[in-house]
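**Student:** Structures for review follow.
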Structure P
Amino acid sequence: MARIDFAFGASDRLRTTCEVVRKHYQQQHPVLVYCSQAELLTRFDQLLWAFDPTAFIPHVYVHDPLASCTPVLLTTEPPEPNMHSNVGNQPVWLVNLDPDCPTTTHQFDRVLEIVSLEPNDVEPARQRWMQYKNAGHELHAHDLSTRKPT
């Protein structure tokens, strides 16, 4: 079963996700970011280029010709670890931006969920928590609301 980390209380879900992706990129963890909603994933893609003027996080969509040599991949398709070339033989971590649990969660060692304070984000996250729990995944909660912004 996968380890699922929920980071609750983010002041801005997409910006916090950018920061999390940057951290894992710097630690050389291959990351796959999933959201079935193309518009939301496009917003995230654009923010990943601009959220910090000094940050550079190489990323492309999974079908891009550069995907095989890019550490952070984006997809609107049901995520699978083999979508990532897994450079360095590190396990691929899934970042779920979708309102639902991916049906392929069990294929990943680690899944990251970022949840804002917005009610339209909190309720779907509660549902995902229960689905993951009922499926037998290892759940971990992290409270971001008490952390100072970076």
Structure Q
Amino acid sequence: MSTYSAKPTEVVRQWYVIDASTAPLGRISTAAAKLLIGKGKPQFTKHIDCGDYVIIINAEKTIVTGDKLKQKTYYRHSGYPGGLKEASLEEKMQKDPTFALGHAIRGMLPVNKLRAPRLARLKIYADDNHAHAAQSPKLIDIKDIK
């Protein structure tokens, strides 16, 4: 008996919709990362991209617990002396509601050559309207993903 290894031509991708207003930011992010990687599939192979498409709706209604809206800080640096900029989660959410989810999910994906194609299959929308109805995505509950 030999070990099964998936081939790129055998991968069948599904479309899933996750509502960001139903669970906290971390739960949404881990569920989306698992779907993008394809960890729940029986044919999962580490070096082959077996993941699915993930659509996240209602990003502007993302739930964060505690005082994270004011205390969580994102940093960026211009590369020049004194060029360190910081912004709170609340400021980032006002400017771009999809930033926090995209940043969290990107951080949960392994850093390798498959990261960019996986992120390309992630679609995040601020409200509940998305342009992927033709793919007939399946609405899933966060509690169903293990």
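**Student:** If you rank structures P, Q by mean count of other Cβ atoms within 10 Å over residues 5-12, which sits at the top with the largest value? Before the final figure, lay out each step's value.
**Tutor:** Numbers: P: 18.4; Q: 10.9.
The maximum falls on structure P.
**Student:** Comparing percent of Cα pairs over 15 Å apart, for residues 77-124 alone across P, Q, which structure shows the greatest value? Working shown, then result.
**Tutor:** On the way: P: 48; Q: 59.
Biggest value here belongs to Q.
**Student:** On to the next question. Figure out for me which of the structures P, Q the number 32 belongs to, where relative contact order in percent (Cα under 8 Å, 6 or more apart) was derived from the coordinates.
**Tutor:** Details: P: 39; Q: 32.
Computed on structure Q.
**Student:** To test your reading of the models, identify which of P, Q gives 71 for percent of Cα pairs over 14 Å apart, for residues 29-84 alone when calculated. It would help to have the intermediate numbers written out before the result.
**Tutor:** Details: P: 51; Q: 71.
Structure Q accounts for this read-out.
**Student:** Among the shown structures P, Q, from which was the value -7500 of helix-only ellipticity at 222 nm (-39500 (n - 2.57) for each DSSP H run of 4 or more, over all residues; to 500) calculated?
**Tutor:** On the way: P: -9500; Q: -7500.
Matching structure: Q.
**Student:** Given a computed value of 18.0 for mean count of other Cβ atoms within 10 Å over residues 45-52, which structure among P, Q does it belong to? Write out the running numbers ahead of the final one.
**Tutor:** Values: P: 15.0; Q: 18.0.
The value was obtained from structure Q.
**Student:** Tell me which of P, Q gives 59, 36, 27 when you compute Cα extents along the principal axes in Å. Before the final figure, lay out the partial values.
**Tutor:** Details: P: 37, 34, 28; Q: 59, 36, 27.
That value comes from structure Q.
Each value in this text was obtained by applying a stated rule to the coordinates, not by laboratory testing. The shown structure was predicted, so the numbers you read here are calculated from the model rather than taken from an experiment. Cβ atoms are built from the backbone, for glycine too; each structure is taken alone.
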